[in-house]
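Undergrad: Pasting the structures in now, so scroll down.
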Structure I
Amino acid sequence: MLDSLKHVDATGVYFVGREVQECIGYTWQQFNELVQEHIKNCEQFQDESGVIETRAMRKIGMGSLRPVVDYKLSPFAFLSVLMLMRSNKHEIKILRREAAKELSSRFMLPLAA
């Protein structure tokens, strides 16, 4: 599941906010609130959030397109947002576990079983 959401560019691995939001079944408003909470938490500790606001073209009525806000999330931001979700959905549990495992292996941190 995690691999289907992962993107890679010259800066490394990232996740697209709207793809994550659709995968986990949240509305954009619900997901956006979590991203904003993550950013606020990072600001309190004067830490980089790992969130870049972008624009994406989305279909609206009658098939026309319009630009909407989206996010490019670092792996840390992605995991942080998942951890802020107040949900026990099976899909979210799997994503949390996979993201934590990948981050721990990337930074060689021991992961509790």
Structure II
Amino acid sequence: MECVLGYLDRTSIWAQVLTGHGGFAAYLHKFKLKDSAACVCDPEVPETIQHLLLECPRHDRDRYDLEVSTGIKLNEITVAELMANKDSRPYLKRYCLKIAKIAIDRNRTR
């Protein structure tokens, strides 16, 4: 299997998506940079990159569009499949960066 990391942009937002370290409420809350770790969709659910990409109802439409474009239902297992496939990779990348940017902008400390 080819290494897909060579095909990905080396940007700070992409690094945050891959590591979960960055402008997401749960991560910022750990360092007392945000009062709450909660996602805006539900005060009981921590806002992690995994939640945002795979579960958050606020991104259902974008998730659906990704699934229609690729023909693959997004879940923890199929993320690797989407990354490995050169045809689906651009769709996954666009989806991940869009969702991450929304959260990062919303959680930006001033």
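Undergrad: Quick check for you: by distance in nm of label points 7 Å out along Cα→Cβ at positions 13 and 77, which of I, II is greatest?
TA: Once distance in nm of label points 7 Å out along Cα→Cβ at positions 13 and 77 is tallied for I, II, the winner is II.
Undergrad: Where is mean count of other Cβ atoms within 10 Å over residues 45-52 largest, in which of I, II?
TA: Once mean count of other Cβ atoms within 10 Å over residues 45-52 is worked out for each structure, II has the highest.
Undergrad: Taking distance in nm of label points 7 Å out along Cα→Cβ at positions 29 and 101 for each of I, II, which is largest?
TA: Once distance in nm of label points 7 Å out along Cα→Cβ at positions 29 and 101 is worked out for each structure, I has the highest.
Every number here is computed from the coordinates shown, using simple stated rules; none is lab data. Since we're looking at a predicted model, the values are computed, not measured. Cβ atoms are built from the backbone, for glycine too; each structure is taken alone.
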